[in-house]
Structure I
């Protein structure tokens, strides 16, 4: 493909390092484990790896509580291992995206230890301290303020009390955190995923949030003073200038309380390259999954992103969300997982694929005493946490699914004997091989990467659209219904590129998929 731009036209594969591959038999995934599977990722056809945090951490939020931004947790390897990972990935044409958690640090970070040491500490103002708390609530439950007895003040934490929020209004903090970008750029990182980036700045006066209806205390507030402050824009300008001083560097943001309208406001040539709007994800396992619902979400996104001249992203799963196959499928039937993968790889926008999504991995189910995730412990049984989507990668049918030689940090899904990479590689009709074919087609046909999105009228139960670029048109048709549905393609000579149907073009039975190209 001419003018291929990796973060726009490519596919980004998210790895949760502790769950991908264990190279040293301690039950925890590591950087060398990832290196050992780079050939697998290159063969699959992905273009970049997004690594969830691999920095030193006390694990109060499993990597998202960082105690040192400029090093690798010894359990995952060393800085030299990271440099080797970057080098080996680049040799295979794979880019590296690092996850930066800059809204808060661990309470074990040297900055916070100094900040809480006394009221006149040099870094006291590096965090947000107050004599009396306002009404803000923490996302993970409880008040967002923790009393610190030695200094007699409260510090702010929008997540766990072990994750104090830094004070982005302090110029020294801003400089120190921009230095984190520079450090990893110097180690060959190609881009950054910014965790809850729009929460960096809080209102300078820290006023109470106004009330609204909600079930949890956190949801019973309108979050207008603790996130989305106007000071974000000058910082994004500064960060983008830094990234643009390097060739083809990238930043994508995790939009806290995302919507397409909010997401596009943070994207642009002097802001983020992209931000997540989470159009097809939900923690509600019973929400609609049908063509009408999908098309409504797509069109809402298209209107907002096109009007803002912004580039969307597509996400079906990640480390915080129930896996797509668990949300959409029943039992071990992969029909809905095929449909979800087709959407992920053929809608307009950069696809983010979660590790194991290519084989339809499901969430694991844990007893209460097995739950490790802080909000899962706190809100069980209403909310059982995020451990379910973080189980070890299922490589083969050997002990512990080929992830480790020892008992992993989280259990392997019981279906690993049949659902694993090796078994699906050997099955020409597997989700893995279907995914690999789709990834190949994206490389071959620019319309699938950067073409316009054109919705088509279809019978009930069908979803169909064109991806059109120049004189190239690719038709994507999916049957969400339980029966056969006829869908005659628009006029013209159409050739089948990929099909799960043995019928003619446009004749699809339940769950079948076709990609056609106009000759």
Structure II
């Protein structure tokens, strides 16, 4: 029995794990790589898709589900097991993805034709989505099924987004039995949208995410106050508020928070709210269909006879013409995908508004390295949007407390429920975050290891680690150095933007941050070098 890690190792996206048990090959997730990752998405799978018996899907987000239609295109003929809400959400996401890739391929083909270059093909098309959807098989929470010979699985509520699941997987080969748990993406312990993640106490191995494994979120009360202050400031400035948002879960959370602000009288009745996402509208309808799976807070709001996702004067924007018309509105709130500004309608809204200092740009989710959202958060003052160089003058805000991911303490609290001393395989995080969380687990008396991309792990009943996982550091040094150097370059860019009147304190702070990064990279510098 072996586990092979083919994604989300040393990075946040591209989740994909291969379980080899007897003659069966089972995938857990098959996600897109996001950011500057076209080469990873188009590269051949490191296994034969036709050999895969089944796919176990933790949830609908594209970094976990997005390459399943490609898997079908390349020969996969098995079943994809997921909860019913996940099935409904991926249908929306996959068709939207296929449409966006088709449009991008057509645009690139036109450019290539002028240069005498070959046409560009999308990763997959709607026809491949058509073939993938019949392979989806619904599984109820807490129901144990046999997904493949020797592979049984139970889906447990992960509290991340609607339908998200922790997977308890039991493997049996000859006379050996091993249990491995995949956390998927875990929600916080103190939830707003979903229920608290299910408690699991036994496993030999636990594959655990670490997106925020090196930091803490603000409390719900603090995050709401921060959001209230941002919206209030934007209303005073008479400008626009742009909220790039993942259209599954994060957009619904934003709509709920705006609804609460409307109830409190913070937002005037005449302030328009635009939800500019045809896919988001469909996703919201799926959320409304499965209200029984949402948190007690949402249930209480519904019991008051109110719709949690319908703030007053909300306009759903579906057509391209109506989306463009939003640019003519000077004052209001615009919620649009994508959450990392690596596509979607938020692009053209920012093109027309990020240059204006009375506007506000509010990030309510994680910004992966390589995305435009990450570059803006890191302080870039000029960005290229839809073929134009645009200056960033809008006020920038980041509210991590709205994240559907648990923070370090949430992850540790969930991990502390295990009583069988499993080996925790820390994945789905940038190098610094994964390393920090693995050390947090070890300080708490647990066993932890950091698998490298493509690494194979022999699974044993006692959850022991092979020598290659025990030796630190196990992440690829090149990946760690790339990440560190990217942060240093970002700091250098910030140095150039420091106004003269604020130079002394800001330069000191940035140099100190640079020194910390260099020390992380095992580079020693002294006062003279600094």
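Here the criterion is distance in nm of label points 7 Å out along Cα→Cβ at positions 180 and 364, and among I, II the highest value is seen for II.
I, II: which one has relative contact order in percent (Cα under 8 Å, 6 or more apart), as calculated, at 12?
For relative contact order in percent (Cα under 8 Å, 6 or more apart), the value 12 is produced by structure I.
Matching task: -11000 is the computed value of helix-only ellipticity at 222 nm (-39500 (n - 2.57) for each DSSP H run of 4 or more, over all residues; to 500). Pick the structure from I, II.
II
When mean count of other Cβ atoms within 10 Å over residues 252-259 is worked out for each of I, II, structure II gives the greatest result.
Every number in this text was worked out from the coordinates using simple rules, so none of it is lab data. Fair warning: this is a prediction, and the values are worked out from it, not measured in the lab. Cβ atoms are built from the backbone, for glycine too; each structure is taken alone.
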